[in-house]
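Enquirer: Presented below are the structures under discussion, each in the form of structure tokens.
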Structure P
Amino acid sequence: MQGRHPFEYAVIRIVPHVEREEFFNSGIVLYCAGQKFLDTIIHLNEDLVRVFCNELDIDLLRKHIEAFELVCKGGDAASAMGPLPIAERFRWLTAPRSTILKTSRPHPGLCDDAGETLERLYRQLVAKG
């Protein structure tokens, strides 16, 4: 598809101590209606998690991340969220919540290629490289 398309993205944060509101960026979720695109890149840095909270259940955190990824993909594996349109799934993923895996508020932009934009935002805001 040619031309620039509006998109929205949110930064995915790991919040080891929800009550202390400390977090670190761990991924990006990006939605672009014009390209029928909803995807995420999430990296679980277990060493960094342990620095923040050695008691955090890494397996539970992994399950939260897997569920997040499944909702992005949609389909039967994503349970009740799977058949919903991608816009509704994005809104659900970025809704405010109090959990160890949460997102920033959505931010808008324009892109030519949503997949490339997702990777660029991940490098800029998470991987810092």
Structure Q
Amino acid sequence: MRIKIINTEKIRDKYVKEALEEYTKRLSAYCKVEYVETKNPAKEISFKSYVIKINKEGEELSSEQLAEKIEQLGVSGKSHITILLGADNIEADCVLSISRMDIDINILLIIIYEQIYRAYRIINNAPYHK
């Protein structure tokens, strides 16, 4: 599975970069994760990719439901997932909400990475999520 996370904002805080590096390292056992910062996210989306947009108006899923969604995508042949942040004008296959509240992009990114990692731990029956 390949997951590309596209952000339209530039991350400058060291703690965020360190957290993303740590989760990327942890996730390498399960999938390939790529992080991209760009003002033109449409150019970064593969035509084969299942596109998930993060928006506070989207559907809220539990960690277990996200794990099930990722697992089902893999089983159905969707081996590329693109997650969009700050790209409201792009069509998506799915719109998810992390929270109805406004969340700083730095914290949102860390939460997304953590939830992807948690999903893979759930899929593999590992103890992290409990």
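Values quoted throughout were computed directly from the atomic coordinates according to the rules given, and no laboratory measurement underlies them. These numbers were taken from a predicted model, which means no experiment stands behind them. Cβ atoms are built from the backbone, for glycine too; each structure is taken alone.
Enquirer: Comparing FRET efficiency 1/(1 + (r/R0)^6) of positions 70 and 110 (r between Cβ atoms, R0 = 25 Å, to 0.05) across structures P, Q, which is largest?
Expert: On the way: P: 0.35; Q: 0.85.
Result for FRET efficiency 1/(1 + (r/R0)^6) of positions 70 and 110 (r between Cβ atoms, R0 = 25 Å, to 0.05) over P, Q: largest is Q.
Enquirer: If helix-only ellipticity at 222 nm (-39500 (n - 2.57) for each DSSP H run of 4 or more, over all residues; to 500) computes to -11500, which of P, Q did it come from?
Expert: Details: P: -9000; Q: -11500.
Matching structure: Q.
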